[in-house]
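In the part that follows, the structures are each spelled out as structure tokens.
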Structure 1
Amino acid sequence: KDMSTKVLNNRYRDIGQDEFLKVARHQTNEVHGDHKETIHGHKTTQVNSTFTETVEQDVTVTYNANEAQYVKNNSDLEIGDNRTTKIGKNDDLDIGENSNLTIGASKSSDIGADDNQTVGGNLTVSVKGNTAYKADGATQIISGDKIVLKTGGSSLVMNSDG
């Protein structure tokens with residue numbers, strides 16, 4: 001019924017063709033040293049329930065070709081301290097509905113060429129402090145209907161009809 005094998009030193013298996021292992025209930029592997037796995041073909045893992053992996057120290061993953069991730073429902077990422085992302089060429093982000101960004105302190109952007117923004121509805125910018133725009137060249141504000149400049153009780157209104 002039960003089988004227990006104790007190998008005092010090294011164990012080596014050389015299987016000429018295929019190996020198949022079926023465990024009816026649970027399997028536990030415990031390695032007290034390093035674990036190395038070399039696969040000269042493809043690796044496929046299928047988990048039909050929850051998959052949990054815990055690593056107590058650093059993780060380094062190197063992909064020498066492309067990577068694709070598909071998540072059917074939700075994906076959460078929580079980072080305790082800092083995160084650095086470096087992308088060698090282009091980065092495209094396509095969001096089907098809404099996007100929210102909350103920054104607890106400052107935000108800086110350094111754009112090496114043009115910055116273009118298209119808004120399909122209204123654009124509202126609220127600033128609690130001062131606002132400054134500086135351009136080394138010309139500055140244009142173009143409106144199809146009306147431009148209103150207000151400060152205190154004074155205002156300047158420019159309408160498209162003159």
Structure 2
Amino acid sequence: VEGFNCERCKPGFFNLDSDNPRGCIPCFCFGHSSVCSNAIGYSTYKITSTFQTGKENWHAEQRDGSEISIRWIPETQEISIISDTPFPIYFSAPGKFLGNQILSYGQNLSFSFRVDKRDTRLSAEDIILEGAGLRVSVPLIAQGNSYPSENTLKYSFRLHEATDYPW
């Protein structure tokens with residue numbers, strides 16, 4: 001970004017965004033131009049789950065696809081999993097999060113999370129996004145996120161292909 005108040009993108013960049021740690025996105029015109037802008041009609045749209053009225057069609061499963069029961073806690077408006085298995089368990093998002101999510105590019109995937117045990121094992125595939133024959137994953141602590149604890153922590157993952165966002 002540039003300008004006295006950091007109010008504009010440098011040449012070769014576009015889409016000034018206060019939520020973007022870099023401020024702007026580099027042009028991706030394959031070397032044909034360094035002048036770029038958002039596509040006409042481009043907008044951002046947030047998809048959320050608040051758990052005010054239930055589980056909102058979230059599911060949980062093990063790597064082999066076997067389903068794990070999810071519990072809804074109305075007092076705290078959250079969902080939880082109770083399991084003794086040492087194997088990873090994944091939340092599976094409902095339909096509104098699936099399909100063509102091109103408008104999510106550059107946005108953040110954010111959620112709050114806690115564990116009951118400090119000895120939680122992390123892997124390179126804690127967060128998995130897949131579709132259209134592609135699969136990308138990151139560990140829970142990627143992009144500067146904290147190691148999980150008994151306290152609820154907010155996790156945020158920028159949906160961007162930059163090398164410091166290891167998708």
Structure 3
Amino acid sequence: MHPFIVHFPIAFLMLYALCELLRFQKITVQPFWFYLKASLSIIGVISALAAIITGGMIEAMFRSIPEKNAIVPVHEMWAMITLIIFAIPAIAYLITWMQAPECAKSLERCTSIKKISNALSPLAKKVLTTKIVVPLALIGLVSVSITGGLGGAMVHGINFDPTVAFIYNLFF
């Protein structure tokens with residue numbers, strides 16, 4: 001299952017990060033821009049969580065191969081780092097989206113969710129309106145590339161691609 005799922009978080013999170021790094025006012029003032037970035041980041045984090053879970057299911061297969069055994073814990077660590085980095089803006093986007101009038105009405109009956117959303121709203125705004133989100137996107141791009149490179153080294157071998165070899169040689 002992991003080989004089918006793993007490409008979705010890579011695509012969604014890389015697209016999200018690239019969108020976050022595009023800072024042209026002509027684009028950023030468009031009403032859809034917030035929702036595009038929010039959707040990419042939230043779907044990317046959810047699919048990354050699925051990739052981590054399914055990766056854990058096939059971990060033993062790679063641990064039994066001596067030359068790949070060393071890569072598994074490093075790949076797993078970078079997958080978790082990537083998830084944490086992208087979860088910060090994803091949660092901030094989700095909270096901000098829940099504060100929007102069209103969502104706020106739907107949440108009136110869910111008082112506990114509304115209280116949590118209201119309490120975290122100032123923090124979410126700080127993450128999204130300050131220069132925090134841009135470095136997170138840049139660091140996230142690097143971390144997802146490292147994670148993917150290490151995964152590629154496990155599946156296709158170290159010399160499959162020059163980028164994979166470079167990433168592998170950073171750690172081993």
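Just so it is clear, none of the values below were taken in a lab; they were calculated from the coordinates. Because the structure is a prediction, the values reported are computed rather than measured. Cβ atoms are built from the backbone, for glycine too; each structure is taken alone.
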Which structure, out of 1, 2, 3, was Cα Rg over 2.2 N^0.38 Å derived from, given a value of 1.17?
3
For distance in nm of label points 7 Å out along Cα→Cβ at positions 42 and 98, structure among 1, 2, 3 ranking highest is 1
Quick check for you: by mean count of other Cβ atoms within 10 Å over residues 82-89, which of 1, 2, 3 is greatest?
3
Identify the structure, out of 1, 2, 3, from whose coordinates Cα extents along the principal axes in Å, for residues 66-113 alone was calculated to give 34, 28, 25.
1
On distance in nm of label points 7 Å out along Cα→Cβ at positions 2 and 50, which of the structures labelled 1, 2, 3 is highest?
2
